[in-house]
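The numbers here are math on the coordinates, done by the rules we state, and not lab data. Keep in mind the model is a prediction, meaning the values are calculated, not measured. Cβ atoms are built from the backbone, for glycine too; each structure is taken alone.
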Structure 1
Amino acid sequence: MAAADRLRRSAELADAATPFVVVTLIEATGSTPADAGAKMLVTAEGLDVGTVGGGRIEAKAISEAQSLLAESGACRLVDWSLKADVGMTCGGRVKLFFEPVGVATWPIVVFGAGHVTQALAALLVRLPCQLTCIDPRTEWLARLPKGVRAVETPDPSAEVDRLPDGAFVLCMTQGHKSDLPVLVRVFQSGRDFPYVGVIGSKAKGAVLRKEIAEAGVPAERAVFHCPVGLPIGSNHPAEIAVSIAAQLLEVRGVG
């Protein structure tokens, strides 16, 4: 793959807020399937573009890159014997450099792409976070600013199983009926997310807690902020967004 095409694809992934790893073969000695300088881009889904030689070495490198993404790890240099470390019959040796791009240690996931989410996204993309927005509506997802990972799906609640560990979760869908299945799935997952918030009134929160309990979730597990955000500002979407961003920062703390 030409360097210009790879750079173009890197920019596309960055604009879509898709974390990826640049894998570079920086040294090859003996019998190896590729020469030094070979590169590939790897996302959480696997190989995106490029190659570092194919076969077992590439499969192992892809797995290493995916582990880095899952762990929000830093750059890594590996020195592999193709025979001892990769299980190939070749007697060569390779050094590979793994460079994560767009990996943040503060994942924020918003269900719903409406007016408040649009205002909130404009604030959060300036912070050191990985922002994902999930919604069934193409036209609303298209309005999000660059730097937001947009996930279009007819069943947002199914995305709960794919949430990263430590995610801050916000339910800001079109209403109570679409918030409920997301929340039930969040609390039935058995995972402890550091922040779960739902846009709406105290009355809405009470109704949601009642229905979540009716779905079999113990009350002690169904802990969430509703209303969401700090008690500042008015009901203007931009001011609500500021209050939510402030609460997220407050919960996150300085660490």
Structure 2
Amino acid sequence: MLKQRIITALLLAPLAIGGIFFLPYEYFALFVGAVAMIGAWEWANLAGFESQLKRVAYSVVIGLAMFGIYTAPGINVLSIGIAWWGLALVLVLAYPGLASLWAAKWMRLAIGVLVIVPFWKGLLWLKLQENSELVLLYLCLMVWGADVGAYFAGKKWGVSKLAPKVSPGKSWAGFWGGMVSAMIIGISVGVFVGMSPVQLIILALVSAVTIAVSVLGDLTESMFKRYRGIKDSSQLLPGHGGVLDRVDSLTAAAPVFALLLLISGLTF
């Protein structure tokens, strides 16, 4: 299983990096949109739909929604996404206490829109920024680095559980290990690009909030999978499960990171 995960990761990483560095904005929008639509197909499964026709139909609806907001102001869509992740924190902390509020299939489909569309819009907003390749790569490195740090810290010191009713495997040691890893990456990049001490402090704060919310993205998908009674969103990626299982942290991190950069005025 570990060998499969490593091989799949080695295949996917160049694809993601290639999309960041070599695709112009319009094609990048299509590239990320395709990923989002696959994620929507998987989300329909989390919502309780097993019919391929219904899952494909939901994916198409998400695609049309993204097309409809293609030119919409980024801050509007990002703000909606932030509002959802604030609510998601309450739902995760209360699980299974408030599950009845979102148990209906239509409600879970609606939540999928709030997860997937701001994720897509957040990445597009970042693609429009100066030095967008560095900004997007920074976001990915932070999330990936936090994931690796959390894995090893959790294996070594993971006793106290982070959210046992949602994801028993995650620990507070893993959370802080991931945070430290992300901060090391963040400060290193900031120093490399020549940020001032004030900019480094802002970058550290933005990065810390982004990584904390990325963990919430992971936990939120775990909550829906646990309620649905499945381990993975799909089996598209050998050793990794589904696309959503790989980008669940980014679904939360992308809109939050974009909005924080917009508010702070921080540039790379």
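Annotations
- Structures 1, 2, by FRET efficiency 1/(1 + (r/R0)^6) of positions 174 and 198 (r between Cβ atoms, R0 = 25 Å, to 0.05): label with the highest value: 1
- Ranked by mean count of other Cβ atoms within 10 Å over residues 14-21, structures 1, 2 are led by 1, which has the greatest value.
- FRET efficiency 1/(1 + (r/R0)^6) of positions 30 and 150 (r between Cβ atoms, R0 = 30 Å, to 0.05) from the coordinates reads 0.40; which among 1, 2: 2
- Read-out Rg and Dmax of the Cα atoms in Å, computed value 17.7, 54, structure in 1, 2: 2
- Percent of Cα pairs over 18 Å apart, for residues 46-133 alone - highest-scoring structure of 1, 2: 1
- For -27000 (helix-only ellipticity at 222 nm (-39500 (n - 2.57) for each DSSP H run of 4 or more, over all residues; to 500), calculated) the corresponding structure among 1, 2: 2
- Here the criterion is relative contact order in percent (Cα under 8 Å, 6 or more apart), and among 1, 2 the highest value is seen for 2.
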